[in-house]
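So, here come the structures, one by one.
The numbers here are math on the coordinates, done by the rules we state, and not lab data. Computed from a predicted model, the values in this text were never measured in an experiment. Cβ atoms are built from the backbone, for glycine too; each structure is taken alone.
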Structure I
Amino acid sequence: MSFSQLAQTEIQIVGVDQPLVKRYFQTFNAGHFDATANLFAAQGELHPPFEKPVLGNQAIAAYLHREAQGMNLVPERGFAETLDNGEVQVYVQGYVKTPLFGVNVGWLFLLNAEASQIHAVGVKLLASWEELAKLPR
């Protein structure tokens with residue numbers, strides 16, 4: 001899929017109309033992990049579940065190339081709010097599909113005041129311990 005085709009792939013998230021957040025999901029799902037990482041500020045942070053934070057564009061790109069192959073993110077609904085310092089916080093719920101399993105996930109985005117860069121994304125698994133124990137290792 002070319003980048004121009006990617007731009008035409010519409011991501012719908014009920015309650016969220018932040019173009020930057022939608023581009024995160026578009027680029028990720030297209031496997032354009034360098035483009036996904038470039039949405040972050042130079043010292044942006046990715047907080048994957050059960051792992052240390054990944055800091056900086058290059059480290060985020062390398063992490064995604066290594067860990068996110070074959071994943072499809074399916075955002076469904078969320079909300080956005082402007083914080084007192086002007087930054088925008090966006091919470092999205094949905095799920096992640098992989099060739100082996102699917103799991104409910106929540107993403108918490110922190111965007112700069114202009115909503116032009118991602119400062120941080122936290123990813124939380126929204127599954128019970130029983131559900132997590134059934135996932136392949």
Structure II
Amino acid sequence: MKIGELAKQTGCDVETIRFYEKSGLLDEPVRTASGYRAYQAVHLERLQFIRHCRSLQIGLQDIRTLLDLQARPSAGCDHVNALLDQHIAAVQSRMAALRTLETQLIALRRKCNAPHSVEECGILQNLADRVP
């Protein structure tokens with residue numbers, strides 16, 4: 001299949017496919033006599049794997065690691081588990097930071113519960129204060 005067909009089947013931009021090839025995440029396909037890339041089912045499967053990882057916000061370097069591990073099917077999956085545990089910890093950390101941000105924004109919003117002039121706006125006055 002040509003690159004456009006691969007893009008259509010995976011919902012991935014053509015430029016992204018080329019980027020994955022250049023970065024070594026996706027093997028370059030053989031070229032036809034007319035110079036077109038000829039993708040095979042293995043390319044489709046790998047691109048779907050990469051896209052699924054990206055949908056989970058797994059970074060390219062970690063995807064590369066997972067692909068390397070996947071290429072050694074008889075190896076233990078301890079490294080896969082450790083990589084995912086690190087990713088989970090990072091997500092939990094971001095979630096905690098977002099909860100803190102939410103708390104701060106709610107407290108800020110409470111500074112102005114009634115209609116006032118902009119001059120009397122508690123939110124704007126608070127934002128003008130120095131950061132603690």
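Figure out for me which of the structures I, II the number 2, 10, 19, 24, 22, 14, 6, 2, 0 belongs to, where P(r) over Cα pairs in 5 Å bins from 0, in percent was derived from the coordinates.
Clearly, the read-out refers to I.
From I, II, which structure was FRET efficiency 1/(1 + (r/R0)^6) of positions 29 and 93 (r between Cβ atoms, R0 = 35 Å, to 0.05) = 1.00 calculated on?
So the calculation was done on I.
Computing relative contact order in percent (Cα under 8 Å, 6 or more apart) gives 22 for which of I, II?
Numbers: I: 22; II: 14.
It traces back to I.
Given 3.0 as the derived value for mean projected area of the Cα convex hull in nm², for residues 21-60 alone, which of the supplied structures I, II does it correspond to?
The structure behind it is II.
For distance in nm of label points 7 Å out along Cα→Cβ at positions 77 and 101, the calculated result is 2.5, so let me know which of I, II that is. Present the calculation step by step, with values, prior to reporting the outcome.
Details: I: 2.5; II: 3.3.
Comparing all candidates, it corresponds to I.
Using the calculated result 15.4 for mean count of other Cβ atoms within 10 Å over residues 37-44, pick out the matching structure from I, II. Provide the component values of the computation, followed by the final result.
On the way: I: 17.9; II: 15.4.
Computed on structure II.
Consider the structures I, II: one of them gives -7500 for helix-only ellipticity at 222 nm (-39500 (n - 2.57) for each DSSP H run of 4 or more, over all residues; to 500) as calculated from the coordinates. Say which.
Derived from I, not from the others.
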